[in-house]
1. Just checking, which of 1, 2 has the largest value of distance in nm of label points 7 Å out along Cα→Cβ at positions 53 and 101?
2. Who wins on distance in nm of label points 7 Å out along Cα→Cβ at positions 37 and 157 among 1, 2, i.e. which is largest?
3. For mean projected area of the Cα convex hull in nm², which of the structures 1, 2 scores highest?
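Each reported figure results from applying straightforward, stated rules to the coordinates on display, with no laboratory input. Treat the numbers as computed from the prediction; the structure is a model and nothing was measured. Cβ atoms are built from the backbone, for glycine too; each structure is taken alone.
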Structure 1
Amino acid sequence: MKTIAILNQKGGVGKTTLAINLAYSLKQDGHKVLIVDSDPQGSARDWNNETEGAVVPVVGLDRASLANDIKAVTSGYDFIIVDGAPQLSAHMAAAVKCADMILIPVKPSSLDLWASSDLVEIIKQRQEIGVKLQAAFIVSQAINNTKLADEVSEVLLEYGLPAFQTKVMNRVSYPDSISNGKTVFHTQDKKAQDEINSIKEELLQC
């Protein structure tokens, strides 16, 4: 079993959208996948309620005791996708503690880059004490035909963590499908599907 936490202390960067779509992409490959909603706002749980759990199972564990509580509900799964809480909190620290891999979605803006610095520091502290923890950035909500997304990818390297080559573009199909309790794989948006599948492949290669 592998636990992938999707974290960023800044809200509105697409954590829940990435968590849901990545989980469904892994499920399509035959993996048993569970989404753990550790955000007290419960966005993933709200999404799950739209279809009464028919797409991907979701459980809510939004306490600081996440690292211990998660052991009781994850037996038998191949992948656990943790949808993290915004802001640097005990919830986020617990998600870092239980993760094998952390994905950090960042919008292509300076504010988002700066907001990631404290999370990166926590990750590096865990790595320095010998914890086998991997982490990578994913540029999220990027706009086509702009240099900004590419420039951000270069700046991210200064943090000492890799960035996935695949970017999540700013596409209407992402919020539209989420609002219906579905994923981009339930739409006709092949480009969005290809993006998520490409992110999955990069994740599996790690």
Structure 2
Amino acid sequence: MRYKFLTAAFVATVASSFAGQATATDLEVTHWWTSGGEAAAVAELAKAFDATGNHWVDGAIAGSGGTARPIMISRITGGDPMGATQFNHGRQAEELVQAGLMRDLTDIATKDKWTETVRPKSLLDSCTIGGKIYCVPVNIHSWQWLWLSNEAFQKAGVPMPKDWNEFVAAAPALEKAGIIPLAVGGQAWQASGAFDVLLAAVGGTDTFLKVYKDKDA
């Protein structure tokens, strides 16, 4: 089955006009990538941008996208836009585009042949509104992953599971060895994400579509 992807994309506000300028520009970029690995990734983007002779001004907002997006949107609609900002791909910025508050990046995308490099193609399609491209996909991740510890299963004396049912069967041995079998963060999006993946994995595609497509209670 096809899984829903969550993708970070950067969009430029109408305030940014550094392209083609002879002088260096300080460009404020707001985002919510603040954990260790995320911050390291942003640092690489900043390094590449600074190498152009311009300067990335980091505007990290601690918390999830749910915390950051209202702040970003408030600034843009309130007349105090940043140079570029992060949204998940799709339609999160559609109303801002329709209001003329997001910069059209089609010329840059055409020049750099984004259609030949962005895969899957649907990522760029989700940045396209009215035939014009308004965002830059910068990463992709999906829900259907379960990270396991080889050391934990060796300690419990059970083989590494190959599917969810084998994982459940091994859980008592893990508990007996003093290991918590499954850890999930305390935020609602983590719990709902885990539920969605398990619904597809255990219930199957038909059940998943009956719930989410057909709204079959």
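1. 2
2. Working: 1: 3.9; 2: 3.3.
Of structures 1, 2, the maximum of distance in nm of label points 7 Å out along Cα→Cβ at positions 37 and 157 occurs in 1.
3. Numbers: 1: 10.5; 2: 15.6.
Of structures 1, 2, the maximum of mean projected area of the Cα convex hull in nm² occurs in 2.
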